[in-house]
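Just below sit the structures, each encoded as structure tokens.
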Structure I
Amino acid sequence: MSIPPEALFLAPDFEGTLQQRIQHTIVNGILSGRLRRGEKLPSSRRLAHHLGVSRITVTLAYGELLADDYIVARGRSGYFVSQSAPQRTKFEQPARPGERPVDWGRAIGQRYSGQVLPEKPADWRSYEYPFIYGQADETLFDHRNWRLCSLQTLGRREIPFVTADFFERDDPDLVKFIAMHTLPRRGIFARPEEILVTLGAQNALWLAAQVLLTQRRTAAMEEPGYPGLRAILNHTRCNLVHVPVDREGLRFEELPDGLDVVFTTPSHHCPTNVTMPLERRRALLDLAAARDFMIVEDDYEFEISFASRPVPALKSLDRDGRVIYIGSFSKSLFPGLRLGYVIAAEPLIRELRALRATVLRHPPGQIQRTVASFLSLGHYDAMVARMSQAFARRRVAMRKAIRDCGLPLAAETEGGSSFWMHAPDGFDTSALAERLRPLSVLIEPGHVFFGAKDAPRDFYRLAYSSIDETKIAKGIRLIAGQLGSGGGKA
């Protein structure tokens, strides 16, 4: 039986080249049973005419399907669905008398879905003024060299390595680059045994919290602070203390006695973006030594600094091994990468590595080797330099627009990729955000960064990592317009 060309159409929601879309159409038809084994496919000429594509595109798609044994060629007769083409196994679900639905309220022993996190719409790219944090600007990413490094990783010489199971180990090339190039810029020197690669900073924070904390231990975090960390610490069931932040970061003098671990973001505090000065960093380390507690330093965005001299990392000032340092490539490369690292004393790294091995063995070898290649060839440094220059220009444009519109800043900062803003009294920035969406403006309400139930509702964050410089001024004017008209008042 012949399959008419009209039975094949390109799925509008499938992303890819025309050739890949044709392959997808035929594969999906075979796997679903709509195209049966032995049936004859339309000729490449007829299918190309029907789909409105070139004949060579259809021929190439048929060639790929031949290689995967979805179709076969029979001389001058044409192409047919292969008799050995893969098929989906169908399972019949037998009806059972007296079935009772599961009571999930009783069956679930621990709940993780109640955490309050910033909302980031999946369609944020469709907004004209996306002042949201942590999203990549595709115009600044080095697509060409990333693609070349990825292809090199999949080459014949590398493929035996990247397809192997590392067990609990990491890519030695990536670890070597982190130790010899990344860390020394922060004044940190570490041996390979003191480095663990993670699935981003979030995974690193989780590992550290799981190993360092129990229900009988006490941890402190910044208020306001990173919502993802708060969720992690709540899941450990430790005694969690929130310590306020001022214009110089964590107010260490308000840390209570009896602490076991302090979590802090000294380079660019989340979300205020303030930087902890050198004197306060030294004072915090002295207090940690005197009271015998550990410090987990999340050093994200340290590359994006516009200050003349970056402040040394806490870890670089640490002489007792009390600081667990966490870094990430996800913010500087792209957030979907999910690759970070932990630097700590060897006994702790040993435990972190063992815990990681029980959950995911190791981050994917192909990703580790691709990043190692991208770093070692200098592409990463060149890209970060371009990002820093672009962010510096955007920061100047946004600071000017904020000043021109008379919007109050909650903190004056240097570096990073965002501003922490304070709305006039009586404004609920969640309501403000809803009023701005129809105007194609996205902002981040600030209440999610506070742990208190009566969190203030008049803070919000404006980021410039993914918005075009030429659109910043108009976007800020739209925000000012809503604030001036009372849009968002509680």
Structure II
Amino acid sequence: MNALFARIVVLVSGAAILVVETLATRLVAPYVGLTLESTTAVIGVALAGIAAGASLGGRWADVLPPRRVAAGALVVGGLGVLAVRPLVRVLGPTLGPGPLAAVLLVAASTLVSVTALAMVTPAVTRARLTGLDGSGTVVGDLSSAGTIGSLAGTFLTGFVLVALLPVEAILVVTAAVCLLVALLVATVRGRAAVTGTAVAAAVLGVTLVAVPGRCDVDTVYYCARVEAGPASTRVLVLDDLRHSAVDLVDPARLQFAYTQRFADAIDTAFAPGRPLRAVHLGGGGFTMPRWLAATRPGSASTVLEVDPGVVELGRRELGVDTIPDLDVRVGDARTALAALPDASADVVVGDAFGARTVPWHLATAEFVAEVHRVLRPDGIYVLNVIDRDPLALLGAQALTVADRFPHVTLLMRPDQLVPGGGGNGVLVGSDRAPDLAARAARASARGEPGSVMGDAVSRFAGAPVLTDDRAPVDRLQT
């Protein structure tokens, strides 16, 4: 095996490992959530597979022809890549959510392929070694090639392939490249072996497409689908979270409690019917821009949504393009907000989520300062927070909003605040003192008496203020 070909083989195997690892986070998210635990499970299982493969590949290459070991590992790895998605879809509903389920689901679906692909480098290295002279150069060159492959797999998948191709296409291409390289590496190409591999690849390829999943579409960040509700209701589901509900006929009808609390905060802060300029952090189902346009004609909404796939799904199935005076800007909410003028908005609506938590960089005091800059003096910041007992994340968010806004109100039912409680809470920050009585009256009228608490800061006294240097949102929510 010449030096150039050896580098290519190792580079391909390294790239394939990182393609699998990068996609695994997306694939398991609909079943176990996109959390710190699920991301940790993917990294941990990948490292375990790499360690096991390196050991097995070296041992087997000492007792079997190294090229045969490398070729066999590429075949098993390529077939394993084809099996990843079907395994996730079959096992995911059975295992359910949780840290242990995340580890088991990732291991069951990816460990074989990663381990097999990690066997390639030591086998190829053994094939290249003819003695001690120059052995350091051989080991170093191949190690470098494997690392470059891993970098290529990471960057190509995250920056290019996911945006251009569906997940199944990326997996098919990755598997095909592994199997092709295996054919070139093999010293013996028996008809039975080639035919058997081809049949197995064909069967797994069909399974990859045929096994049903939970997505209407794989976006850049989510497994997304729209479910039909009663009558004209549509619900947007991102991964395993029912994110937004919209009534396509009556956009003024808000169905989720947290959006009703948004409406209470807005309608008690501004005169009835007054057109508003709003900035929405996260698009989701575009529920609030639709509501503003329906209840306050002449209002203008700027939506900052990081995922173009969510926007396209909304346009196709939720009639987003029919919302008046809507400006959709695809990009990260923090950088997009920084580009907006000072004192240009009446309302900033915070409803951006990575799984069940606010993305950490949208939860810090520095970000809240940007929100404050964009708001007019009488403006309000409404923020949706999902948390559970002991509500450590909600408390930290309340104190962080209070770092910039002198008045912070919590809108949350009393039963959500008891031990074992939790759910969606809405924080409202403002420079102007709110009309708490009017908010309380609205909440009571729609069935949430006692849910308006003007003592949010004192209630969570002692909670940390989140900063760019320290914002462990996932840990606080656990």
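Given a computed value of -17500 for helix-only ellipticity at 222 nm (-39500 (n - 2.57) for each DSSP H run of 4 or more, over all residues; to 500), which structure among I, II does it belong to? Please report the intermediate quantities before stating the final value.
Values: I: -11000; II: -17500.
Of the structures listed, the value fits II.
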If relative contact order in percent (Cα under 8 Å, 6 or more apart) is computed and equals 17, the structure in I, II: I
- prompt: If distance in nm of label points 7 Å out along Cα→Cβ at positions 132 and 428 comes out at 7.9 when worked out from the coordinates, which of I, II was used?
  reply: II
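Given a value of 16.1 for mean count of other Cβ atoms within 10 Å over residues 180-187, calculated from one of I, II, which structure does it belong to? List each step's numbers first, then the result.
Values: I: 16.1; II: 18.8.
Corresponding structure: I.
The numbers here are math on the coordinates, done by the rules we state, and not lab data. Note that the structure is predicted; figures quoted are calculated from it, not measured. Cβ atoms are built from the backbone, for glycine too; each structure is taken alone.
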